[in-house]
Structure I
Amino acid sequence: MNPTHLHLIFTHLPIVGLGFAIMVNLYALLKKNIELRKLSLWFYVIIGIFAALAYSTGDGAEKIMETYPGIGEDIIEPHENMALLFFLGLMLTAGVALVGLYLSKSSDKLLRIFNICLLVAGLMLCIPAVKTGTTGGAIRHTEITNGAFKTGK
């Protein structure tokens, strides 16, 4: 298994995990369930861990991909830039979630405030999440950038 395999494994988890965390967070707020609220904060922390793994394997994957014909910095750089933004956002939300878990031990109201803040942050992170995934897919999946293959018939 090389860095590209690891990068592909880890990169999908923060994107899908963010959607899952948002759904759990929203459900917990609607149901007014304290345990689910805490669980949603833990999901943000776990997503942050996966984001760190994905980001740390990016350079190794880039070195391998640049050995392929037609794949260079011009294709990889947009993905790198968007991935950095997404990574920093996920690190921030993971940090806020950890602080929220610690500070809200004795206050349900404070836990609710952290859940609302993280829900808003999670929804805002959906944009860089999609763009990171799309630009990453465009590196090797030409059907993303070129559209349908036409035979000329």
Structure II
Amino acid sequence: MAGGDQAMRELGDRLPVPEFTTTPFTTPPPLASATVAICTSAALHPVRHDAFTPTDTTYRVLDRAERQLALGHWSPNFDRTGFAIDLDVVYPIDRLEELAAEGVIGAVAPRHLAFAGNQPDDVATVRLDSGPAAAAVLKADGVDVVLLTPV
């Protein structure tokens, strides 16, 4: 399997990376009063809903209370063991709930997002269409901070 890992790293090294002339930035409130959401690239989806398909650049909205999630990552180089043992490895929703209960963060967002991270070379659709649409979902929920879990 090491050869496969190396091949994937080499492929990643050759992928073009967009360059931006400006970087938008907003100063969030202190964590103790911030609403926090998760955005994962683990292609998570509720078990009863449609899975991601190859080259799927859409996203899935995950309800805060939902725990019956399927991992839709289809790369043969992806180790699913951690996810099988503990959902929080790729989607740390229970840890966020604990942080909110302890007052470390203000609140856990009512909805979270999942994308399929194993995308083809061109991710313009995510950058220009589904990404901004997903951000609008979180903005509508009053999310101040997004925890990214790249998988």
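Read-outs: derived from the displayed coordinates by stated rules, not from any lab. Values in this document were obtained by computation on a predicted structure and should not be read as measured data. Cβ atoms are built from the backbone, for glycine too; each structure is taken alone.
When distance in nm of label points 7 Å out along Cα→Cβ at positions 83 and 107 is computed for each of I, II, which one produces 3.0?
Computing distance in nm of label points 7 Å out along Cα→Cβ at positions 83 and 107 on every structure in I, II gives 3.0 only for II.
For distance in nm of label points 7 Å out along Cα→Cβ at positions 11 and 123, which structure out of I, II has the highest calculated value?
Between I, II, the highest calculated value is found for I.
Given a value of 21.4 for mean count of other Cβ atoms within 10 Å over residues 43-50, point me to the structure among I, II it was derived from.
I
When you work out relative contact order in percent (Cα under 8 Å, 6 or more apart) for each of the structures I, II, which one comes out largest?
II
Suppose P(r) over Cα pairs in 10 Å bins from 0, in percent, for residues 51-90 alone works out to 23, 53, 24; of I, II, which structure was it derived from?
II
Could you tell me which structure in I, II was used to calculate helix-only ellipticity at 222 nm (-39500 (n - 2.57) for each DSSP H run of 4 or more, over all residues; to 500) as -29500?
Label of the originating structure: I.
Say we calculate Cα Rg over 2.2 N^0.38 Å for every structure; which of I, II gives the highest result?
Top value of Cα Rg over 2.2 N^0.38 Å, among I, II, belongs to structure I.
Comparing Rg/Rh (Cα atoms, Kirkwood Rh), for residues 99-138 alone across structures I, II, which is largest?
The structure with the largest value is I.
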